[in-house]
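Given below, in the form of structure tokens, are the structures.
What follows draws every value from the coordinates through simple rules; no lab data is involved. Predicted model, so just to flag it, every value in this text is computed and none were measured. Cβ atoms are built from the backbone, for glycine too; each structure is taken alone.
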Structure 1
Amino acid sequence: MAISAAAPPRWVLLPALLGTLLILLPVAAMLTRPNWAELPSLLTSEAALAALGLSVWTALAATLLCLLLGVPLALLLANARFRGLTVVRSVVLLPLVLPPVVGGLALLYTFGRQGLLGGTFELLGVQVAYSSLAVVLAQTFVAMPFLVVSVETAVRGLDRDVLDAAAVDGAGRTGILRHITMPLILPGLISGAVLAFARSLGEFGATLAFAGSVQGVTRTVPLEIYLQRETDPDAAIALSLLLIVVAVVVISLAYGRGARVAER
């Protein structure tokens, strides 16, 4: 088998293996802990099902919100040219490096009862903080940058000559976006949406700070794991394994297609 000239030297194999083990061993250690016979009952308990149901629908809602807001934002960031664009992009991507609990506090001081916009929402009869809506907003806050990065990268990779040719032929901006840009960036869009869903499903810090932990209302799977780790470690491990399985599936969906395309 021919070896590509771009292949790394053999000495990188050792640190690569150590890096793999650093991730794999903790997961493998967790697999040795549960009582597999009790796993179904642990995952179908009332608390587990309530947390799982809440996590799924809030993550789906957050992903939809990421699509509605993040795709236009990514399109603007990929095409805009103005002084200060780097600062704007840094602010948009801030949740990628910001501790989630800090993001939760920022949301609380914005939408909480005593927050910047909290009073306005209270007058409208809407309580945002410590509600299921707060869970969705917290998940959207931390997940949207993943979609923005994915879509912006896909847009920047487009062949500008194709877009310019369509404009010369008389196509309007909306027509170009609908019939050319969106179909071409669809793989990146799907990957970004899947990653946003996964990040929403695993969100903990911002949710706890902004939404609290009320069973059936704001207590998602990560919060349930946190609470169960002391009182019922087996239940916490069972839910953790469930999230690991979901994460593996999500990563496979997000990157599997790209890997197949690269191999062709």
Structure 2
Amino acid sequence: MVERLDKLFHDEKETYAKFLACRGPSVQRLLDLLQDFLDYDINLATMTRRRLFKALIRLSGNSKIHPRCFTLTGLEQGRLVAGGSFADVYKGSLQGQTVAVKMMRAFDESDIDSLLKAFGREALIWRQLCHPNLLPFFGLYYYQTRLCLVSPWMENGHIRAFLKKELCDTDHLLSLILDIALGLEHLHEKGIVHGDLKGDNIFITPSRRACIADFGLSSIITPISSIQFTNSSKRTQGGTIRYQAPELHKGGHNDLRSDVYAFASLVYEVRSPWFRY
């Protein structure tokens, strides 16, 4: 089955287009099947895995449906703790565990579809990742018409806040930098560009280790050329200016190299005394 799907996604453009146009009850089964293959077939070749992953993202985006294993129940929203351009973060509870709830903001009806697609895409990318230095993803929750992404609550906050209140020696700082490097290495091995690596997106776990979060600007790349599978220039050009490589300011796109530049900028900040103030 996997070999047949891989051939379809790679060689049969017309059939692939029909696959992506699939609607009705069958689309849910197809999404569940693709996610099952990604979860349980550890022997998938790298390019096969990426083609299945790409198909999952495109089919989910087109149909506005997610694999059923993503859906959570019994979430308590809690209090608002932070806000961004497109989402608010709440401190909530799920089955007795404190969680962070990233909830998309309510906008005009014309914006809801694009926001749902963006949030759903972030969830799909995040769901495929599992590494000690990447923030875990628990699942999706709908609050009325607003989509929420749920992850563990990090009481220590992001690395900038942590270093403002904690005195860390050189060994601990180097350990945190290594954690970030290992998390980024794992992303790149999976063919994923983070796209917005910065202090606010590095969280400190209860064991005082660093983990990378926020995959809203992440994209999928080919392993050889770093050409992006996605064709959204707006998404791939996003990020935080002071962490962006010079070529991005000239209209370039995020890739593995721009992530490395952002990592270097972050290391410089972490090692600088003014970063704590």
For this session: For the read-out helix-only ellipticity at 222 nm (-39500 (n - 2.57) for each DSSP H run of 4 or more, over all residues; to 500), a value of -23500 was computed from one structure; give its label from 1, 2.
Result: 1
Exercise. Can you tell which of 1, 2 yields 0.96 when Rg/Rh (Cα atoms, Kirkwood Rh) is derived from it?
Worked result: 2
Exercise. 6.5 is what came out when distance in nm of label points 7 Å out along Cα→Cβ at positions 25 and 169 was calculated for one structure; which of 1, 2 is it?
Worked result: 2
Problem set entry | Entry that produces 28 once relative contact order in percent (Cα under 8 Å, 6 or more apart) is calculated, selected from 1, 2 | 1
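If we compute percent of Cα pairs over 20 Å apart, for residues 33-152 alone for structures 1, 2, which one ends up with the highest value?
Going through 1, 2 one by one, percent of Cα pairs over 20 Å apart, for residues 33-152 alone peaks for structure 1.
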For this session: Match the computed value 1.9 of distance in nm of label points 7 Å out along Cα→Cβ at positions 105 and 241 to one of the structures 1, 2, and report its label.
Result: 2
